[in-house]
Structure P
């Protein structure tokens with residue numbers, strides 16, 4: 001099974017014709033809402049691929065928090081380890097999606113966190129993989145140390161430079177990060193250069209994703225590049241989370257780095273054909289069909 005811990009905002013997403021100029025007013029052409037967050041999205045993706053999953057995250061005792069828990073349960077994600085806080089509101093993320101390009105801008109409001117005391121490791125199932133995002137670093141370090149104790153693989157996802165996550169990197173077995181973080185953290189401009197510097201912090205497998213440019217990985221001294229699959233982009237929200245779903249599915253199945261990255265790219269591409277971070281996440285059969293068709297037409 002896969003156990004994830006990270007932020008869990010409720011997503012409010014608006015489709016707009018084009019990004020507005022400062023001080024202007026525009027109308028949205030569509031609106032939808034759903035649960036979000038890199039780790040929950042990834043766990044939903046894994047669940048749709050047939051993997052047993054569970055999430056640790058903090059929500060408020062409010063309508064958004066209750067809706068998020070119900071949404072995860074509907075996706076067969078175990079919510080027994082969710083933390084509901086009466087005095088803190090559920091995090092909210094508001095997104096604006098540009099029609100046609102699928103580009104999006106997200107604004108997060110979060111005044112809730114997972115603390116080390118919120119996690120009772122003696123009650124947790126022993127997973128094969130623990131997937132973390134590093135936003136609540138004290139709790140992240142507690143889980144990373146516990147993972148090493150119980151023999152679980154530590155996977156780490158971070159999309160941008162927001163807080164210092166360097167303390168956890170030596171404990172990470174699979175560091176799969178966005179270019180925005182990789183280039184900012186290492187002060188480099190290419191994926192290979194970033195990976196070279198990240199190796200000083202993380203001895204595990206390292207993958208840098210670059211959106212439409214694809215992804216570059218390093219494992220056992222060998223570099224692999226995976227192109228991004230071309231689809232009609234509706235919304236890129238959660239594309240990186242979807243990539244992690246595909247990548248971790250392959251890891252659980254013992255696939256090579258190249259196969260993990262290819263499957264991650266396929267799951268991410270399919271996600272982008274529908275709005276929101278979870279709506280487009282494919283089933284295993286859908287992802288396999290997509291890959292088979294692409295290889296047939298290559």
Structure Q
């Protein structure tokens with residue numbers, strides 16, 4: 001069973017089903033330039049130190065409409081099936097975006113629904129996540145800095161089978177709204193990254209969103225935004241300081257079988273050295289902080 005520091009993975013996502021942890025992520029060795037192989041899943045019933053696998057969760061068919069940038073799978077149980085939100089770059093000059101895949105099992109195989117991403121066709125997008133409010137499913141995603149400069153996080157309601165959006169996307173906030181986020185060096189002025197939105201309802205009922213960008217010295221970081229209304233529409237305000245600053249990001253939160261809260265991230269933020277690690281988190285009256293507990297090792 002490989003330990004966490006033996007698994008090359010970006011964007012690690014943990015799903016607990018029964019007594020089994022499922023670990024997903026961007027598992028291609030070169031996610032930037034090489035053609036995508038697919039997504040793998042790792043499993044553990046014995047804790048979070050080591051996982052069995054990898055097992056193939058998704059492999060594209062010959063006629064699949066994408067061949068590169070297989071990124072950031074997240075898996076949810078919704079209604080009667082497991083749904084994977086994942087980013088792909090369409091062939092023939094299409095725009096990168098998040099598609100929705102479906103399976104009867106968290107192990108897969110996951111099958112892509114539709115012939116293109118669900119995100120707007122003429123937008124550069126990535127890192128779609130699922131949020132349900134008043135029984136309406138929403139995709140929340142990043143409108144990329146490469147197209148808009150100041151990266152955006154947007155939301156849009158989906159139809160009941162998650163195959164298309166029902167209204168035009170709404171802006172939740174831009175990257176520059178966080179004081180800790182810094183513009184990219186050697187890029188056009190005002191270029192800020194948004195990555196990896198993820199929702200968490202705190203113990204005091206606050207609606208929080210984790211998301212990633214770059215801070216000082218181009219260190220990848222995780223910040224926390226808070227909805228003042230407690231609703232998806234916001235308004236959203238940014239915590240003054242990031243939750244994690246030591247060159248790691250694309251975080252999500254999960255509860256262990258012992259009901260302990262963990263932050264799952266990849267660090268460091270460079271290939272091929274990125275590894276998943278799990279960090280203990282305290283939720284004190286809706287304020288998140290790291291406890292110092294760490295599962296996994298940084299290379």
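Throughout, read-outs are computed from the coordinates displayed, never taken from laboratory work. The model shown is predicted, which means the values in this text are computed figures rather than measured ones. Cβ atoms are built from the backbone, for glycine too; each structure is taken alone.
Work out the source of 0.35 here, i.e. which of P, Q gives that when FRET efficiency 1/(1 + (r/R0)^6) of positions 54 and 222 (r between Cβ atoms, R0 = 30 Å, to 0.05) is computed.
P
Out of P, Q, which has the highest value for FRET efficiency 1/(1 + (r/R0)^6) of positions 6 and 230 (r between Cβ atoms, R0 = 25 Å, to 0.05)?
Largest calculated value belongs to P.
With helix-only ellipticity at 222 nm (-39500 (n - 2.57) for each DSSP H run of 4 or more, over all residues; to 500) derived from the coordinates and found to be 0, which of P, Q does the value describe?
Q
To test your reading of the models, identify which of P, Q gives 20.6 for mean count of other Cβ atoms within 10 Å over residues 38-45 when calculated.
Structure of origin is Q.
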